[in-house]
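Where a number appears in this text, it was derived from the coordinates with a stated rule and is not lab data. Owing to the predicted nature of the structure, the values given are computational and were not obtained by experimental measurement. Cβ atoms are built from the backbone, for glycine too; each structure is taken alone.
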Structure 1
Amino acid sequence: MNIESIVNTILGIVWSPYLVVLCLLAGLYFSVRTRFIQLRALPEMLRLMFRHERSEAGVSPFQALSLSLSSRVGVGNIAGVAMAIAFGGPGAIFWMWIVAFLGASSAFIESTLAQIYKDRDAKGQYRGGPAYYIEKGLGQRWYAVLFALVTVLAGAMLAGTQSNAITSAVNEAWNVPVMTTTAVLLVVLGAILIGGVRRIARVAEWVVPLMAVAYLLVAALVMVLNAEKVPEVIMLVLRSAFGVDAAFGAMIGTAIQWGVRRGVLSNEAGMGSGAHPAAAAEVTHPVKQGLVQSFSVYIDTMVVCSATAFLILSTGLYNVYDPAVNGIPDEARLLLGNLPGVEAGPRFVQHAVESALPGFGRSFVALAILPFAFTTILALYYMAETNISYLCRDRPAPWVMGGFQLLFLAATGYSAVNSATIAWSLGDIGVGLMSWLNIIAILLLQKPALAALRDYEQHRQAGKDPLFNPKLLGVRNTSVWEG
């Protein structure tokens with residue numbers, strides 16, 4: 001049995017139908033418990049997004065949002081959407097929307113918990129995330145250590161997914177050798193990582209909004225050029241999602257599977273990764289950052305992923321593989337074959353945009369993927385670094401952090417020059433393991449987050465700026481807030 005077969009076997013176990021059901025039901029449950037906070041609090045989310053609270057210990061809410069979006073808005077929004085369509089059919093996009101809508105409530109819970117149970121490291125900066133709230137809230141150190149170890153491993157694997165997409169897109173657009181792109185990527189990445197969370201947050205604060213706006217403008221242009229096809233695309237997605245479309249009628253189960261898998265990889269709701277930057281924010285109440293992070297799920301999936309889906313589907317340049325075939329599909333088993341020989345991933349999107357904007361499409365998508373993927377790698381590093389800090393009781397020795405930086409760069413470089421299939425499969429395994437552990441944890445630890453939500457709403461109804469006092473709510477082990 002080769003490495004690829006082993007990876008695929010593990011992937012099948014981790015991403016069983018049980019995890020798909022868990023993601024959807026957990027999101028539905030939290031939506032009901034919060035009275036659909038992701039809908040009724042939209043104006044408040046927008047108000048809070050641009051508040052400029054910050055301190056020596058924490059970054060501003062907008063910087064935390066940008067850092068979180070650095071992780072959420074990445075290759076999953078381009079190559080991930082293309083792969084969802086390739087393996088799950090157009091209907092997978094509908095299920096990505098569903099998991100985003102329901103997952104926004106899960107993101108609210110996990111980010112609020114991260115703020116409640118955040119801590120300070122040896123430099124006095126805020127640290128937090130699932131490992132912290134699992135230990136402090138549930139009192140289960142072993143579970144927290146398990147999550148931290150899985151997250152460090154997942155961060156390195158997911159970074160490889162991003163670097164592989166960079167080298168693939170750059171090679172497709174400008175025929176630059178993969179090794180050359182990898183070398184430049186690692187040098188620039190290493191220089192930024194040495195600067196720590198503040199440098200990462202500053203880079204994300206500027207790069208994320210600019211790259212998102214540019215990508216959406218081009219997507220809008222392509223949609224205008226194909227305006228007559230937009231209603232047709234929407235109907236295709238809806239028909240395919242429920243097995244009504246003749247070409248994709250047998251793919252409803254596969255559409256759900258791939259829609260949820262790529263949805264979670266893209267928006268990371270329930271996975272726990274967004275909780276790490278959420279904890280780094282300086283706010284007067286945990287719910288403020290919970291609401292901001294909930295809104296980031298919408299930006300990721302409802303806006304950016306939808307733009308990619310319309311780019312691909314409106315031009316008609318995509319393949320859909322036969323879901324009955326195990327392993328790597330080949331051209332002979334395509335249901336649709338408009339791009340024979342093109343590997344599912346960023347090349348799908350490059351060909352689609354190129355068909356609408358000849359001479360520009362391939363280069364533009366490569367230019368979009370570069371900052372999308374690069375800032376995601378930075379956010380993944382921060383996530384992994386936070387969990388190493390947790391494992392070392394927030395006082396990691398310099399050699400520990402330095403050694404991890406070298407290992408992280410090595411893992412990023414390894415996947416950049418190897419098979420895209422293995423890189424994506426390893427990333428999916430990391431996402432799946434984190435989702436299993438985190439969703440179970442927040443289901444067990446929901447009460448403090450729900451109590452904080454009630455407290456916040458009572459303050460707002462009284463016309464006050466909410467100030468969090470955990471003692472009044474009976475919430476313990478909140479050292480930062482108690483201080």
Structure 2
Amino acid sequence: MVPVDQGGGVMRADLLAEPIADLDEALAAVDAFDQALVAGLLRPQPGRATGTADLAEAVAGTPLAARVAEAAEKTAAGAAGEDHFVALAAARTALLGSVHDALLARAREAIARPGGEEIAPAPAPGGQEAVNLLVAARSWLSDLARSGWQGIDHDVVSASARIVSEMLPDPALRRLATLLDGFATELAASCPGAALDRVPARRWADLWARALLLTLPGAAAAPVTGAVTGRLLPLGVDVREHATAAQAQVHAVFEPADGSTPRLVRASVSAPKPDTVVGVGIWQLLRPHMSLLAAVSEGRAMDLTDMPVTAEGDLLWSDEHARQGEPADPFATARVALPTATDAPTAPLDRHPARIAVPVFLEGYACQKDDDALAFTIAGHPLAVDTDRIPAAGPLTPEAVAGSSACVGLLRWDAGAYRVQPLAVEKTVRKKAVALHAGGWAGGTTDKAGVKAEKAATDAVAALRERAGRLLRK
């Protein structure tokens with residue numbers, strides 16, 4: 001909630017709890033198709049044969065209608081080909097895209113913030129070798145659809161290895177290659193599919209459909225980019241950590257030097273990591289690649305000059321185009337600059353409910369805690385808090401969030417409801433306002449707990465580097 005005299009207003013939390021027309025029906029059609037994929041599309045089981053028909057009915061009246069209806073008929077007859085699978089993947093993606101748009105529109109209505117303009121995909125690049133590899137990838141993904149998740153085995157999954165190895169050296173194909181590699185690794189770890197007690201149907205269908213559409217020429221083309229000059233005001237850091245990789249995504253308000261409308265942007269840095277480096281240790285892997293992390297930790301702005309940026313608002317960070325600016329309090333930015341900033345647009349293939357992450361500022365709420373569940377009550381309406389997304393790599397904790405009076409966060413949609421992911425909170429300690437940030441230790445820290453964790457991480461990283469050097473020398 002932002003005071004009206006600063007250009008904002010009270011968040012309409014009641015709107016976030018109201019049902020959205022036809023949302024449940026769209027998701028039900030997606031779920032029905034996903035269940036059909038579980039058993040396989042070569043010979044659909046009687047109980048799941050309606051999955052493709054439901055998908056076709058959901059897109060009736062759209063430009064996809066005729067092609068998807070044909071694909072559904074061919075699939076029901078066990079005679080579907082690659083083009084039919086592509087049509088089904090496109091219909092599923094379009095349905096989830098419509099869900100994304102409806103949820104994002106409702107979120108923008110609740111916070112009264114303007115949205116970004118629609119953007120078109122980049123033109124398709126040429127190259128006969130790339131086309132051959134795309135065809136090979138499409139063939140493998142079609143085989144997966146025919147066998148279904150319950151029918152996968154190591155022979156089916158391992159067929160992707162050669163395709164991925166030939167794609168990786170080509171920068172234009174690396175995005176798809178990485179997706180296929182990760183997808184195949186997940187499937188291989190679950191083989192044989194017939195022995196699975198639980199199938200992650202939504203996740204695997206997401207990966208399958210996205211990968212299949214990326215095999216179309218031009219779909220994986222590099223995004224349209226430009227360059228920006230002005231002041232970057234960080235809001236917070238979304239930290240994502242997995243066993244073998246870590247990423248920090250900085251959400252910020254960018255104020256153009258020409259005085260035009262401020263806009264929301266992101267800057268991301270990723271790095272591979274061993275599974276023994278966790279928590280605070282990930283900053284040692286990420287810091288060398290982006291000076292912005294130090295600015296976030298110190299509470300400073302960054303002055304950008306001709307920084308590359310995509311049409312979606314992702315800064316292609318280069319330290320050569322940035323220098324440290326004046327002190328900039330993220331909460332002051334959230335109170336003053338955030339309400340007037342324009343949201344970044346979303347590329348067509350990225351329209352998915354899981355991609356929704358709208359920066360918001362909340363204050364004047366009451367905290368409700370029920371066992372491990374936490375919610376902010378705003379104007380009498382509860383808004384769930386996603387404490388599971390709070391990283392161990394910073395001073396922010398669920399307990400601090402529960403005792404807070406103001407919050408900078410990301411509004412997301414998960415498990416059928418809107419939730420807020422805290423990036424930073426303000427709380428009163430000994431009659432003084434104290435701010436705690438998820439990225440508070442990104443550039444280093446003097447905090448006792450942070451220093452102790454940093455030292456342990458330093459020892460672990462040093463040991464790994466020494467061991468790696470010894471292996472290389474051999």
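Give the label, chosen from 1, 2, of the structure having the highest value of relative contact order in percent (Cα under 8 Å, 6 or more apart).
Across 1, 2, relative contact order in percent (Cα under 8 Å, 6 or more apart) peaks for 1.
One of 1, 2 was used to compute helix-only ellipticity at 222 nm (-39500 (n - 2.57) for each DSSP H run of 4 or more, over all residues; to 500), and the answer was -12500. Which one was it?
Computed on structure 2.
Taking distance in nm of label points 7 Å out along Cα→Cβ at positions 369 and 385 from the coordinates of each of 1, 2, which one would give 2.6?
The structure behind it is 1.
Work out the source of 0.05 here, i.e. which of 1, 2 gives that when FRET efficiency 1/(1 + (r/R0)^6) of positions 73 and 425 (r between Cβ atoms, R0 = 30 Å, to 0.05) is computed.
Structure of origin is 2.
If Cα extents along the principal axes in Å, for residues 137-360 alone is computed to be 58, 39, 32, which of 1, 2 is the source?
The value was obtained from structure 2.
Identify which of structures 1, 2 gives the largest calculated value of percent of Cα pairs over 30 Å apart.
Comparing 1, 2 by percent of Cα pairs over 30 Å apart, the maximum is at 2.
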